[in-house]
1. By the measure Rg/Rh (Cα atoms, Kirkwood Rh), for residues 37-84 alone, tell me the structure among 1, 2 with the highest figure.
2. Out of 1, 2, which has the highest value for relative contact order in percent (Cα under 8 Å, 6 or more apart)?
3. Please state which of the structures 1, 2 yields -11500 when helix-only ellipticity at 222 nm (-39500 (n - 2.57) for each DSSP H run of 4 or more, over all residues; to 500) is computed from it.
4. For structures 1, 2, which has the highest computed value of distance in nm of label points 7 Å out along Cα→Cβ at positions 13 and 117?
5. Suppose mean projected area of the Cα convex hull in nm² works out to 10.1; of 1, 2, which structure was it derived from?
6. I have 2.5 for distance in nm of label points 7 Å out along Cα→Cβ at positions 125 and 157, calculated from one of the structures 1, 2. Which structure is it?
Structure 1
Amino acid sequence: MSFDLYLITPPKIDLDPFADILAKTLDAGDVACVQLRLKDVSDDVIKKACEKLCPLVQERDIAFVLNDRPDLAKEMGCDGVHVGQEDTPYKKAREIMGKDAIVGVTCHDSKHLAMLAGEQGADYVAFGAFYPTQTKEPKAKAEPWILNWWSSMFEIPCVAIGGITVDNAPPLIEEGADFLAVSGGVWDHPEGPEKAVQLFNHL
């Protein structure tokens, strides 16, 4: 089974040093997508982060996706947006972003929400959290079988999210995750983020 790595930024970053770390991390191996996810910060902080990080990601031919905010994603030239169930509804996000942008949707552990997102035209559906996570308070606990169910029925890619590390990733890969969305499992890896990307690639 093959999968792509979907990297999520830490919820708080010190922008200049982080930009250097991110560049080195992306150069360490294959990463398909980077999602900027900053919590409880002003629009200005998000815009500054987009200005600095978006070109750095895109020049490596990697998609740059903003969490929650299709308005800012469009304004700042991001490749797409990721919306949760409590954020901008999919249809509104698509309207803002346009037909060529990536719009992904959090579906927790729900077949129904995933099918709805798929029918509406989402570019991917995200299931989780599969494991305990420090990054955010998960709304639901998903079981690996839901990835198998989805990938055997639908063409739209599925993303596994929530507490994923190099050590606990194999069951999710075996069940058919197209992407593994990882935050702490890369940034907090004991041997550093570059090594973590190499180890994920090795999987």
Structure 2
Amino acid sequence: MLDAWLLKGNTKAEASLYEVFGPAGPTAAAIAVLTESLKHEIDPRIVSMWNGREGGEGASVQYIGRPAPETSAVVVRAKPGTFAKDWELVASLVSKSIALWSPAVITMESTGYFDKKVFKDRPGVGWMLYLPKVLTVQQVPEARALAPVLGSAKMQVGTIIVSVTDAPFSDENPEHVRIANDIEIRLADQALLSRYAVP
């Protein structure tokens, strides 16, 4: 699922130059470009990727790296039609991303959801939100599913909170937005949805 992703650039031609992943992991070209472009950046370090597709099939991934103990995040944005219809397949991609980047937060959301989330200074739920916490149905009753994330010792290290299970999430569906917003409020009320630190 990570093949054919490209480093984002200022133009389409620039964004088509470097594939991020090869069969053995990150490509040497992508590592060299990022090493050069981030050498003066300490906090945050931002890496953006694009799936090389336009229109309804376009998607992007942004990694925002912060030094511990600050919050690092991975944000995946796409048009609703880009998402797989099976939420468990998408949750599997989120789990693989967690193993790859070890972020404190991953959000999986449609492109227009950013402007509809409740808190501009906190992660949004969108379709899915990963938090490195063990969460229960009692803590997040609005969630349609809670998918455990297991660490290398097969112990639960986090939870993927899923807002919608019967269809791909759409920011154009008021019910989807309402559910995601309700989850954000519930998490914030329990101090489970941290604010992004300001660099």
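1. Numbers: 1: 0.93; 2: 1.11.
Top value of Rg/Rh (Cα atoms, Kirkwood Rh), for residues 37-84 alone, among 1, 2, belongs to structure 2.
2. Numbers: 1: 21; 2: 15.
Greatest value across 1, 2: structure 1.
3. Numbers: 1: -11500; 2: -7000.
Of the structures listed, the value fits 1.
4. Numbers: 1: 2.2; 2: 3.5.
Comparing 1, 2 by distance in nm of label points 7 Å out along Cα→Cβ at positions 13 and 117, the maximum is at 2.
5. Numbers: 1: 10.1; 2: 11.5.
Comparing all candidates, it corresponds to 1.
6. Numbers: 1: 1.7; 2: 2.5.
Computing distance in nm of label points 7 Å out along Cα→Cβ at positions 125 and 157 on every structure in 1, 2 gives 2.5 only for 2.
Here, each number is a calculation from the coordinates, and none is a lab measurement. Treat the numbers as computed from the prediction; the structure is a model and nothing was measured. Cβ atoms are built from the backbone, for glycine too; each structure is taken alone.
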